[in-house]
Structure 1
Amino acid sequence: MFKLLYTLVFCSFATLFSTTANAQNESPLVFCVESTEFPPFNYFVRDGKQKTETLAGYDIEVLKHVFEDIPYEVIALPWRRCLMSLTTGAVDAVMSASMNDQRRRDYISSAPYYYLTPGYFFLKQNTDAPREVAAAEELWQYGALCGLGGHNYANFGLAADKDVMRMASYEQLAETLKMGRCRFYLDRLELVAPKMALMDTPPLPALEKGLINGAAAEPFYVLISRKSPNSENLKLLFDERIALLRASGKLAQILEQANKQLEPATR
């Protein structure tokens, strides 16, 4: 029954895309991912220690399952260029985006296709640091907060009129933590280990993690350009197919496999 339902839904949407593609001279859909990598969701495959041009990860596998019979391509750009290209319509969609008010106004969003946990990290030697807070705003009383430039912290429980100290790289972040200029580093708890696993010499010192109990699991979306001629059909197909993958248990399997791909590098 599940297979029959998927076949009917997929064929219906594939027909819609085929009609649109013919009208657009069969131009493929274009998806953008972050060139600085966002493992385990998207990153460049390594050949030994050498970074190749081949993309891998959860996002890449999800696209294969959702658009298996529809032409598409994936490009990697700096995150802000991905969003700029989305605004102008140079790309159809951007993968792995969290949400804020500005993005709700500027783009069309898919249904969530995975969730991450907002949290924070601090030097292991800081034994007096709190292990959990209700909101990131509480951390200011213990010391300065920092994060990475371009990352969205709207869902961490910060006051609207405050922002964290923005770092340009993990190397700069490591130095800032070691020097004591920043005491807490905000990030999704699932992301730091995979990111360090891809680095030859991980720059971050030994860290402990803290929980933000008042922050709900954070949904991540595909953002779709309002200028894409395929926007409506793209959203319909992606949302319907993700729902079917989730119901079958396949979506969870894809994520589990994406995490396992990086495990050997962490041992």
Structure 2
Amino acid sequence: MFARMELIKATDEDFHFVRSWLADEEKSYQRLRGDDPYGDFDRGFWCNLSVIERNFEQGELEVVRIGGKAVAFHFGRFLSPGITEVHPLYRDKGLGTAIVRQLLARASSLRVCRLHVSCITQRSAQFWEKFGFHPRDADADDRYKILDHPIELPLAAPQMVTVEFFGEGAWYTQGSGGKPYKTVDLPCVVADGRVLLSAMCHDAVADRDSPGGDRHVRVVLDGETIFQDWIGTGSSNAFGFGRNPHCYTTCADSFNLSVLKRA
């Protein structure tokens, strides 16, 4: 139904209309709670109006218009939790699904590794979980989706590479239980002095932040450690690790073996 739906930058008129139907929705919710204080009722994002307004002022609020009216909105550029909501009269018609598919396509084109949304109702949580968004733990309101980005290789990948990402404390305590916060195993091809990976290697996890402090990475090729260093150093950058500006994750498409020879 909404195959040609488009998210567009919100105008003043759009924002005021969104604010009006969020206010009406909140009034309905409060009336229901007044009649049944223990009832389980859906609630909109009126409680986040200040955040919505701030994103509008920053030019980050996008809307979908039907009949010239903003009946759905979204903000969130992957670095912080996004919010998406559809006008109550337009729900269960596929509009929310169309918005999410457009956002996933946008994330894929930017090679974003982690998506982050905020859910305040069970209905919202169930909706996002249909698209592979999951909480860090059972009681969390936020939902995360980790994206994989396959890379086509020029030939079959007969070898395996393992990449381990460590927080600072875990790196120094490996002998007493310190473990990587993420381990990535990928088929690969070694050709022309490079390790060509079958998918983007990244350290994104289902959490708001990576471990604090300096972080360390270790690369093991066919059971042999070929590289280890702190993330963000000149040598790790030259080896192939970089920073994804759209989601603040460490990532790599290939590894440069000539760096090891120079070292």
| field | Per relative contact order in percent (Cα under 8 Å, 6 or more apart), the highest-valued of structures 1, 2 | value | 1
| request: Identify which of structures 1, 2 gives the largest calculated value of FRET efficiency 1/(1 + (r/R0)^6) of positions 164 and 252 (r between Cβ atoms, R0 = 25 Å, to 0.05). | output: 2
| said: Going by distance in nm of label points 7 Å out along Cα→Cβ at positions 44 and 68, which of structures 1, 2 comes out largest? | reply: 1
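Work out which structure the value 19, 58, 22, 0 belongs to, where P(r) over Cα pairs in 10 Å bins from 0, in percent, for residues 116-187 alone was derived from one of 1, 2.
Answer by label: 1.
Out of 1, 2, which structure matches 0.95 when FRET efficiency 1/(1 + (r/R0)^6) of positions 172 and 236 (r between Cβ atoms, R0 = 30 Å, to 0.05) is calculated? Mind showing how you got there, number by number?
Values: 1: 0.10; 2: 0.95.
This value belongs to structure 2.
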| task | Compute FRET efficiency 1/(1 + (r/R0)^6) of positions 108 and 124 (r between Cβ atoms, R0 = 41 Å, to 0.05) for each of 1, 2 and report the one that scores greatest. | result | 2
| request: Work out distance in nm of label points 7 Å out along Cα→Cβ at positions 76 and 220 for each of structures 1, 2, then name the structure with the largest result. | output: 2
| One of 1, 2 was used to compute distance in nm of label points 7 Å out along Cα→Cβ at positions 60 and 84, and the answer was 1.7. Which one was it? | 2
| remark: Output -11500 (helix-only ellipticity at 222 nm (-39500 (n - 2.57) for each DSSP H run of 4 or more, over all residues; to 500), calculated) maps, among 1, 2, to structure 1
| request: Out of 1, 2, choose the structure whose coordinates give P(r) over Cα pairs in 10 Å bins from 0, in percent, for residues 156-195 alone equal to 28, 34, 26, 12 when calculated. | output: 2
| task | Using P(r) over Cα pairs in 10 Å bins from 0, in percent as the calculated read-out, with 6, 27, 33, 22, 9, 2, 0 as its value, let me know the right label among 1, 2. | result | 1
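Throughout, read-outs are computed from the coordinates displayed, never taken from laboratory work. As the structure is a computational prediction, the values presented were derived from the model and not from experiment. Cβ atoms are built from the backbone, for glycine too; each structure is taken alone.
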